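Colleague: Please find the structures below.
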Structure P
Amino acid sequence: MTLNNGDFVEASEFFAISPEGIQQQRYRYQWMDATKTQLRKRWDNAPHFPEISTFPHHVHVEQEENVLSSAMLGILDLIAILESPT
């Protein structure tokens, strides 16, 4: 999706359906600048940073190497973040 300021956001979610209901399995939300060359943030739960306190949930901020802890996100959480003033 393209935001009002021209920034670009990609969203991917994968779910499992069981008798207990629908559970989110994997997610990845990537927010880029309008040129799609500068990362603003990317939230995901790929299990590759076990040292993070919220493992596997984390966020990359402005650079791939700048990884911080993050709560698990869903698409409504992402929308709330994008709508909030910076």
Structure Q
Amino acid sequence: MESSVQRKISRRLSIIEGQFRGVKKMVEEERYCVDIITQTEAVKNALSSVENALLEKHLSKHVVDQMKKGEERKAIAEILKIYKLAQRKK
């Protein structure tokens, strides 16, 4: 993985870690449920952005490289694997 992409994802995960600790603290303090739900939604969206960055990197680098090397079946299997993961999220 390119170091700039890795740094971006690592930074984002650190932010998510802080958000998660904040949500845990809110639960422990018995804060208003809607506020907690709002924060859990923010964590989910942040994780989704990490997934999207990883997916973009995977498709644009690894799958393209497989296609260039004549490994079409392997590339198709990777794309289908990603598709199936996406279907589980629904």
Structure R
Amino acid sequence: MATAEEIKARAREIMAQDLPEDYDPNITDDEPLIVEGGVDSLGFIQVLTKLEAEFDAHVPDEEWWDAQTLNALAEVILRNPRS
């Protein structure tokens, strides 16, 4: 099973690769991605769905917006393994 640190590192890689003009590499793990991180809502969904696929998770739609920071994003991936 993946760790929170691995998920956060992969999220940073995805944002750097897929959203290079918007992603702020200096964002901390507790800063909101959509505001301070420069990620828009479509970019956020893209990152979340890629993480779900890579870490074999399924985050229910109603939990998507609970994952506004890298820490929270890792938490929702870890608590929602695909059954």
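Only the coordinates and a few stated rules stand behind these numbers; no lab work does. All values derive from a computational prediction rather than experimental measurement.
Colleague: Here Cα extents along the principal axes in Å has been calculated and equals 42, 28, 21, so which of P, Q, R was it run on?
Modeller: This figure was derived from P.
Colleague: Among P, Q, R, considering only relative contact order in percent (Cα under 8 Å, 6 or more apart), which has the greatest calculated value?
Modeller: Looking at the calculated values, the largest one is R.
Colleague: Taking helix-only ellipticity at 222 nm (-39500 (n - 2.57) for each DSSP H run of 4 or more, over all residues; to 500) from the coordinates of each of P, Q, R, which one would give -3000?
Modeller: This value belongs to structure P.
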